[in-house]
Structure I
Amino acid sequence: MKILVVDDDRTFTEMLRAALLTQGYEVAVASAGSGCLAAVPQEKPDLILLDMELPDTDGLSVIRSVRRWSDVPILVVSGQGATAEQDVPEVIEALDAGADEYVPKPVALDEILARVRALCRRIPHDSGAPLVTMGHVTIDLSTHSVFRQFRGRQTRVQLTPTEWKVLQMLVKNVGRLVTRQDLLTEIWGSEHVHDSGNLRLYVSQLRKKIEQDPAKPQFLKTETGMGYRLELQDS
């Protein structure tokens with residue numbers, strides 16, 4: 001697997017590059033946002049390690065640009081923000097923009113490698129990820145796409161990166177209860193495990209986009225006091 005490291009701190013980059021090489025990864029390096037955007041189509045990395053403070057642009061702009069045409073996993077490793085409280089808005093913005101994980105600096109090299117391994121385990125090793133059909137909606141896990149049939153025509157449903165993450169986790173556990181704690185931890189991190197307001201908002205938005213009657217959902221079911229369950233047919 002190939003990792004693209006995007007950071008203008010040469011010492012940190014070389015240390016991380018050496019560590020990744022010893023783990024058997026191929027490594028490409030970019031020191032600016034423009035270099036990252038040029039390297040993604042050329043190098044075709046399996047994972048991007050991204051710093052938020054870059055000399056030519058900010059990390060959020062890079063994430064949003066990449067997400068317009070690529071679903072490559074993005075692990076943010078950044079030291080921006082002086083305190084944990086100041087970091088929280090940036091963490092949320094980065095995840096909502098399309099980052100898969102956010103790790104604040106300073107961070108141990110072993111932790112970065114562990115998070116890289118965890119993200120790499122989620123990368124499909126085949127191109128035939130299944131299509132999931134529920135009523136008039138088709139979900140294509142291989143392209144991160146959702147399509148809806150309406151009056152005999154198929155249209156694409158536009159989801160935000162966070163809406164997709166919620167839906168994807170439910171699809172991968174179809175028929176099983178997914179607790180609010182599991183969803184919050186997976187998408188926003190363990191520090192947001194009690195922040196269920198945002199989760200309810202995203203579930204509500206998903207229902208508006210995929211349910212015939214969002215007030216009476218057929219597929220995206222609420223398990224009161226516990227979490228959510230995705231059913232492929234109305235039970």
Structure II
Amino acid sequence: MPERHTARAIGQLMCHTTREILWAPAKQWVSQQTTNDALQCRVGSGQATYHRYDSRTRQHQITYGVRMIMAKQQAETAMGWLSTREIQRRGYFGGELTTLNLLAHTCCHEFAHLLQHSAGKRFHGSVHNHHFYDILDQLHASGGAGAARSYLADQARRQGLELPHDPFDILPPQQLAASWQVGDAVHFGSGRHQHQGEIIRVNRKTCTVAGTGPSRGLRYRVPVSLLSRPGR
């Protein structure tokens with residue numbers, strides 16, 4: 001796993017990739033939806049990775065968490081992220097899990113949220129909905145995701161930063177469970193059936209989760225493969 005300063009440098013390349021490869025060709029369309037919107041990309045100090053829109057400044061912000069970047073360097077810490085399941089289940093990048101694929105896809109995932117918001121298809125309680133996945137699928141099918149991966153790999157190589165492209169070994173549930181601890185905040189489900197909670201027990205193949213927010217007061221037993229961290 002890279003040191004924090006190396007992960008931050010990779011995060012800056014992800015920001016550059018997002019602006020140059022994803023935002024540049026879409027900017028005109030976004031401006032037609034909501035006039036004069038701008039994009040700021042930044043590297044956050046934690047694991048939270050997200051898109052946010054400030055209606056006062058008309059600015060989109062995409063944050064890539066440095067701890068997220070560090071986590072996606074190896075299988076045991078990468079398997080809990082939604083981006084991992086998306087690559088596997090939707091066949092992005094041929095379904096192959098590598099550090100390079102995960103980080104390039106993360107750029108596409110967050111940019112898809114930007115496009116989803118601009119299209120007016122992001123709703124309270126329904127974020128990862130079919131509108132979102134239509135956009136994300138199109139980013140991959142159109143070659144945008146492949147261009148982002150190639151650009152990210154090239155820029156990392158130029159700066160002497162390692163972005164491993166060797167496929168991860170798929171971990172069995174028992175090893176996946178080892179990446180979670182009591183007290184971890186988690187998300188699971190999708191669309192209107194997405195829940196949030198806190199792990200109160202780690203079992204052999206599942207975790208017992210106490211609901212928080214709208215799910216407060218409920219308990220769930222969730223397979224570890226379906227859990228993701230709040231920052232995706």
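The numbers here are math on the coordinates, done by the rules we state, and not lab data. Quantities reported herein were computed from a predicted structural model and do not represent experimental measurements. Cβ atoms are built from the backbone, for glycine too; each structure is taken alone.
Identify the structure, out of I, II, from whose coordinates mean count of other Cβ atoms within 10 Å over residues 3-10 was calculated to give 16.2.
Values: I: 20.6; II: 16.2.
Working through the options, I get structure II.
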Top of I, II by distance in nm of label points 7 Å out along Cα→Cβ at positions 131 and 203, largest first:
II
If distance in nm of label points 7 Å out along Cα→Cβ at positions 75 and 107 is calculated from each of I, II, which structure is the one that comes out at 0.7?
I
Quick one: relative contact order in percent (Cα under 8 Å, 6 or more apart) came out at 20 when computed from one of I, II, so which one is it?
II
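Where does the value 0.20 come from, among I, II, when FRET efficiency 1/(1 + (r/R0)^6) of positions 11 and 139 (r between Cβ atoms, R0 = 35 Å, to 0.05) is the thing being computed? List each step's numbers first, then the result.
On the way: I: 0.20; II: 0.95.
The value was obtained from structure I.
Using distance in nm of label points 7 Å out along Cα→Cβ at positions 27 and 187, single out the structure from I, II with the greatest value. Please report the intermediate quantities before stating the final value.
On the way: I: 3.4; II: 2.8.
Structure I gives the largest value of distance in nm of label points 7 Å out along Cα→Cβ at positions 27 and 187 among I, II.
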When percent of Cα pairs over 34 Å apart is calculated for each of the structures I, II, which structure yields the highest value?
I
